[in-house]
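Participant: Scrolling down, you'll hit the structures one after another.
Just so it is clear, none of the values below were taken in a lab; they were calculated from the coordinates. Computed from a prediction, not measured in an experiment: that's the story for all the values here. Cβ atoms are built from the backbone, for glycine too; each structure is taken alone.
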Structure I
Amino acid sequence: MSLHQDPRWPRASAWLAGECLRNAVGAINVMGVPIAKGSITPGRCDLAPAAIRKALERFSTYDFDSDRDLRLLKARDDGDLLVSSMTPERAFQPVTEAVAINVDAAPALVLLGGDNSITRPGCHGLGLPLARCGLLTLDAHLDLRDLEDGLTNGNPVRALLHDGLPGDHIFQIGIQPFANSEAYARVAREAGIHVVTADCVVERGAAGVVREALAYLDQRVERIYVDLDLDVLDRAFSPATPGSRPGGLAPHLVRKAAHLCGAHPKVRVLDLVEMDPTRDIGDATALAAAACLLEFASGVLGRFTRV
C-alpha cells in the first residue's frame with residue numbers, strides 16, 4: 001500500500017479540503033490572494049496559492065510536538081480572490097472586504113499570497129480602526145519604501161503608517177543587514193517601530209522574541225495581523241522568494257514563530273507572501289510555506305485544546 005493510499009496517514013491537503021473529525025473544536029479559514037502586479041521584481045507570485053495547497057499533499061495532519069491532529073480544527077478553503085490582474089490600488093477594496101467578511105467567520109484566517117502588497121488591505125480588513133490594531137512582520141525587509149510611485153510589495157508598512165497604524169504597534173522580526181537602506185531605517189526609528197534583526201532572533205531564539213512581541217501588543221491592541229514574508233528564510237530554504245538572502249532564518253525558527261502566533265487569541269490573520277513557484281528548487285519554498293501554515297493552524301487549535 002502506498003503512502004497516498006494509507007488510511008492511517010491523513011493528508012493535510014484533505015484537511016484543507018474539508019476533512020475533519022466529528023469532535024472538531026475550532027475552525028480556520030484560508031483564502032488565496034494572488035496579487036503579483038505590485039512586485040518590484042516581476043514574477044509569478046499569483047501562482048503561489050496553488051503551489052502551497054499542492055505542497056500540503058506531502059504533510060500529515062498530526063503535530064507530533066503538541067500531540068494534536070489538525071482535523072480537530074475545521075478548515076474552510078474559500079479558493080482564490082479574482083485579483084491576479086489587479087494593481088495593489090485596484091485590489092485594495094476587494095481584498096479588504098473579503099478579509100472583513102472572513103475575519104469574523106472563524107477565529108483565524110490565512111491569506112495565501114501573492115506579493116507583500118496584500119498586507120495593507122489585509123490589515124484594514126481586521127474591521128477595527130488601525131489605532132486599535134497591531135502588526136507583526138516576519139521579514140528580511142522593512143517594507144518602508146516611499147509611496148510617491150504607488151503601492152508595491154516594498155511599501156505596505158509605509159502605507160499603513162500613512163493610513164494611521166501607530167509605529168509603536170508594529171514589530172518587524174528577522175530584518176537582515178544589507179537588505180535595507182539607512183533612509184528607511186531612519187523612517188522605522190522615527191515612527192517608533194520595534195525592529196528585531198535576524199541575528200537577534202538566532203541569539204535569543206524565536207520563541208522568546210515572538211512571545212515578547214505578542215505580549216507587548218496584547219496590552220495595546222484588540223486584533224493582531226501577522227505578515228510572514230517567506231524571504232525572512234535563508235536563501236537556501238527559500239529560493240523562490242526574490243528577496244531572500246544568505247543569512248536569513250532557518251525554517252524551524254520561522255515555524256516556531258508561526259505556531260506561537262497561531263496560539264495567540266488576538267492574532268486574527270496570517271499572510272504568507274512573496275513566493276514565485278516558477279523559481280522554486282525542489283519545492284523547497286512551497287514546502288516551507290505549507291509547513292508554516294500547518295504550524296499556525298496547530299497554534300490556533302491549541303486555543304481550544306489546552307487543559
Structure II
Amino acid sequence: MAIIPYYKEINDFLQSIPSDYKTPNPNFFCLRLKENEGSINNYKPPFRKDFYFIALVTNAGKTKITYDSTDVTKLDSFLVFQSPGLLYSFFRDNTANGYLIYFKPQCFSFFKPVFEKEFPFFNILHTNFFKLNHSKFKEFAPHFEEVFSSYENSNDEKHTIATVKLLALLYQLKEFTTAFNQWEEGFTNPQQILLQKFIQLVNSYYIEKRTIEEYANLLSVTPNHLSHSVKSASGKNALSFINERILAEAKSLIQFTEFDIAEIAYQLNFSDPANFGKFFKKHTDKTPLEFRKAGS
C-alpha cells in the first residue's frame with residue numbers, strides 16, 4: 001500500500017521539499033519563491049499537509065501544478081488556494097518567482113472563522129486554481145508584498161501585524177474570486193454538478209480509490225447513476241477520469257524524478273511493477289522506461 005506523506009507541521013513540510021528554510025512560528029510562514037532558488041527540489045511527489053496554502057507565482061515557465069486532470073502546464077502567472085488534507089504535487093521551473101504563504105487558523109488568535117465558509121476559495125474538496133496574466137499578477141503583488149514585508153521585518157514571534165495584513169489580503173482575494181466565478185453561475189445542471197464533485201474526489205483519492213463503486217459510495221449515489229451522469233456531462237467514461245489522473249502523476253514521477261520504476265509503481269499504489277507497466281503501456285503505447293528515455 002502506498003503511503004502518501006502527510007505533513008502536520010509547516011517545518012516538517014519545509015524539510016521534505018527539501019529546503020534551507022525553517023519558521024520559528026509554527027502557525028505561519030511566508031516564503032519568497034526566487035528565480036534559480038537552489039534550496040528547493042524542482043519536483044515534489046504527491047503529498048498532503050495539515051495547513052492552508054496560498055501561492056501567487058509569475059514567470060512560471062514549465063511549472064506544472066498537479067491537483068486534478070486539468071492541464072496547467074502552459075502558465076504565465078497563477079494563484080492557488082488549498083485547504084488542509086488535499087492531495088497535491090508540483091514541478092517547479094527555475095524561472096518561477098512569487099509568494100508562498102503557509103498558515104494555520106491558530107495564527108489568527110483574534111479571529112476564529114470557519115475558513116471554508118468565510119473564504120470560499122478554500123474548499124475542503126479541491127484545490128482552487130486561477131490562471132492569471134502578468135498584469136493581474138502585478139495588481140495582486142503589492143498586497144502580497146505588504147504581508148511579506150511585515151513578516152520579514154517583524155520582531156514579534158507571532159507576527160501579529162503580518163497576520164492582520166494576511167487577513168486583509170484574504171478579504172481582497174475573496175472579492176476577486178467571487179467576481180471571477182459569478183459568470184459561471186446558472187450554467188450547470190445536476191449531471192455537471194455531480195461530475196464536478198466526482199472530479200474533485202478523484203483529485204483527492206486517486207491513489208487510494210480506483211473503482212467507480214468507491215466514488216459512488218462517497219457521493220451517496222449508485223455506480224450506474226454516477227457512470228451515466230459523468231458520461232452525459234462529459235462524453236467520457238467515469239473510469240477514464242481516474243486513469244488519466246493516475247497517468248498524469250505517473251508521467252511526472254517518471255519524467256521529473258530519478259526513482260526507479262518499481263518505486264514509482266508502489267508510490268502509485270500498484271500491487272507490483274508489472275501491473276504498473278501494463279497499465280502505463282496500455283494508455284501510452286510506451287513502457288515506463290521507454291517514456292523516460294524519450295523525455296531525456
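Participant: I, II: which one has helix-only ellipticity at 222 nm (-39500 (n - 2.57) for each DSSP H run of 4 or more, over all residues; to 500), as calculated, at -10500?
Facilitator: Of the options listed, only I reproduces it.
Participant: Comparing percent of Cα pairs over 37 Å apart across I, II, which structure shows the greatest value? Intermediate results must be reported in sequence, preceding the final value.
Facilitator: Numbers: I: 7; II: 17.
Structure II gives the largest value of percent of Cα pairs over 37 Å apart among I, II.
Participant: Going by distance in nm of label points 7 Å out along Cα→Cβ at positions 159 and 223, which of structures I, II comes out largest?
Facilitator: Top value of distance in nm of label points 7 Å out along Cα→Cβ at positions 159 and 223, among I, II, belongs to structure II.
Participant: One of I, II was used to compute FRET efficiency 1/(1 + (r/R0)^6) of positions 31 and 231 (r between Cβ atoms, R0 = 25 Å, to 0.05), and the result was 0.05. Which label is that?
Facilitator: II
Participant: Right, something else. Hey, relative contact order in percent (Cα under 8 Å, 6 or more apart) derived from one of I, II reads 16; which structure?
Facilitator: Source structure: II.
Participant: Between structures I, II, where is mean count of other Cβ atoms within 10 Å over residues 15-22 highest?
Facilitator: If we compare mean count of other Cβ atoms within 10 Å over residues 15-22 over I, II, the biggest value is for I.
Participant: Of the structures labelled I, II, one was used to calculate distance in nm of label points 7 Å out along Cα→Cβ at positions 135 and 167, giving 3.4. Name it.
Facilitator: Corresponding structure: II.
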